[in-house]
1. Comparing P, Q, where is mean count of other Cβ atoms within 10 Å over residues 89-96 highest?
2. So if we calculate FRET efficiency 1/(1 + (r/R0)^6) of positions 137 and 201 (r between Cβ atoms, R0 = 25 Å, to 0.05) for every structure here (P, Q), which label has the highest result?
3. If we compute FRET efficiency 1/(1 + (r/R0)^6) of positions 33 and 337 (r between Cβ atoms, R0 = 30 Å, to 0.05) for structures P, Q, which one ends up with the highest value?
4. Given a computed value of 1.4 for distance in nm of label points 7 Å out along Cα→Cβ at positions 65 and 97, which structure among P, Q does it belong to?
Structure P
Amino acid sequence: MIGGGRGAFIGAVHRIAAIMDGQAQLVAGAFSADAARSRASGADLCLDPARVYGSYREMAQAEALRPAAERLDFVVIVTPNHQHFPPAKLFLECGFNVVLDKPATFDLAEAKKLRAIVRKTKKVLVLTHNYTGNVMVKQARELVRNGTVGPIRKVVVEYPQGWLSTFLEQTGQKQAGWRTDPKRSGAAGCMGDIGTHAENLVRYITGLHIESLCADLTTFVRGRKLDDDGNVLVRYRGGAKGVLHASQISLGDENMLNIRVYGTKAGLEWRQEFPNELVVKYADQPRQTWRRGNGYLAPHLGRFTRLPAGHPEGYLEAFANIYLEAFRAIAAEVEGRRPPKDLDFPTIDDGVEGMAFIATVVRSSQRGAKWLKFPPA
């Protein structure tokens, strides 16, 4: 693991998710740019001190020299956005597979460079858009693919949070600090942090790709350097229309990511705070609530379900489902086999599209909410 040491949030999530099904073990790490903090974090995790490093460069050099039987099968990068590309590039070029937290990179140019490196090295790169790992999100995708919903006309997706309603970054809060810093987060704040989740969720469930968009970003908290609220109108290829809203100043909301998909035959609704349920809506019958773990769901979803119906699964399990698919691809790469054809995880192509979304949204807003073609030239 690179990053994710003491005081980090997402590193612990990745560690739990990666070991949930007993297919992986954490054996090495450079957990902080501060060597002392990295060593302390490694001690917290009971790692061999010889495999706890002061920098990712030191780690790459040392781990690449280990015999094949001891080599890392993959590395997990859970640093702030500006520290995604350099270690991902180095480890891919040193022969390691990579699991990378979203968004893919600091900007679109880096994402395109990283895609070229992945293609050249032929290594596995998994991007952890974790909500796509949720079983009922996968079921929603299945209902779109099998024609139950019919041609899609409209999509509404929103991700409101309230945790940045005050000038929290001024207090020294670590998560607020880097997410609102353009030198570490990139060109967007709220839209880069959670708006990309909303955009990715639409694309995963519906298969729709953006044709053009019009965005209005706002910074409500005085003194903040990046957006904390955003509204986007979207035109999709094929004629569907969309509304995307992301906010981190929506007082009282925690992580209320939700999506509504409207087709010619049916509508779908999924809410992240109630992840085990998918609402299916028809014009001529009562709305139906489909629940995780039941036999009426798509058969292939069984491999993503750990508990019987009625025992809720959520955020950590969705993350773990990304890892389950990652391990299928990584095992094939390590063993020199062809990867399974039914792999289901976000790739560097999703990362490039996500970074293109951020770039276009920022540009549209800067131009006074002008409609812009997508992807940008």
Structure Q
Amino acid sequence: MGMVGGGKDAFIGAIHRLAANMDGLIEVKCGALSINPEIALASGEALFLPKERTYLTYEEMITKEAQLPADERIDFVTIVTPNFAHFAPAMMALENGFNVVIEKPITFSLEEAKLLEQKLKETGLTLCLTHTYSGYPMVKQAKAMVREGKLGKIRKVWVEYPQGWLSRLSEREGNAQAAWRTDPKKSGKSSVMGDIGTHAAHLAEYITGAKITHICAELNTLVEGRVMDDDGAVLLKFDNGAKGVLMASQVAAGEENALKIRVYGEHGGVEWFQHDPNTLIVKWLDQPTQILRAGANYGAHLSSFATHNCRTPGGHPEGYLEAFANIYRNFALTLSAKIDGTTPTPEMLDFPGVEDGIRGMAFIDNVVLSAGSDQKWTAHKI
């Protein structure tokens, strides 16, 4: 792969590289790692990249890589820049025949996301969106149980993502991550919903297999002096008749990344909490609660989608990096199958793509629209 962004002064770039490398299927071969030439060169050196494949701009990287022989050039481009700098390198990569992995949200606007979708249809290339939490084995187990009808008709979804890291005006205290995420010119229409609300909405749709059709939203700016929202709540309606509640906050002081989802059907419900990701609690209407655990030795009790993404025997913790790696592995296995002319399995194809990205951008737009409207419900338009 070739990486755009993610130099040594960035957080998420290292996460992507660790995840991509975990299974030995992917190697970083080149990069345009920073808009600062000194950082770009130093980052390339730190990653042992050849000087001739340490580029100063993504345009240079994509152009020169496209000119290399097929057995030497990269297979895909990973984009780990801030939101406003997603679309241009992604589009250029697709135009030059490269598959794409991209950080969420997929683009700065819904219009840009739709343009990427059109280009993917034209080229037949593959795009992966790193909605990390769908990579956890027990999230996939929850999805399988819903899909197989074990919980009955789904009626209710509660999903919450509280953080506390923006409880102070950190963007004016030298925190670079806070600065761009709370800048509408760089993050988009919403800070809290663009950054973490989209994760919650994606998780709700991923597990239930249902699509959000209507929303009723409130957005708040609770830290004085901040120019963007840092807190919000959304009532949800799904196309299967289920109702939901979504809460996202970056000012829940003391919280870390406390993502949690509960899904209830006619016969029972499931509960998953990111702080204990190897556990899925299954609650039944007429029998005792079950606790399911992730682990490669629990194959008889878990779905093939869960076990495909389990790496170690039960009791060996697998967390955020492994979930991230599962997305990269499934993407890499899918690309390898396409290159070899074989058909990827459903388990390989189980990673977020451009449709998830479009739905995420539409979610942000419609939450902002609903929050600013006197009308109670807003149609979730795509």
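1. Working: P: 18.9; Q: 21.4.
Checked P, Q; max of mean count of other Cβ atoms within 10 Å over residues 89-96 sits with Q.
2. On the way: P: 1.00; Q: 0.75.
Sorting by FRET efficiency 1/(1 + (r/R0)^6) of positions 137 and 201 (r between Cβ atoms, R0 = 25 Å, to 0.05) in descending order puts P first.
3. Working: P: 0.25; Q: 0.55.
Going through P, Q one by one, FRET efficiency 1/(1 + (r/R0)^6) of positions 33 and 337 (r between Cβ atoms, R0 = 30 Å, to 0.05) peaks for structure Q.
4. Details: P: 2.6; Q: 1.4.
Only structure Q yields this read-out.
Each reported figure results from applying straightforward, stated rules to the coordinates on display, with no laboratory input. If you're wondering where the values come from, they're calculated on a predicted model, not measured in any experiment. Cβ atoms are built from the backbone, for glycine too; each structure is taken alone.
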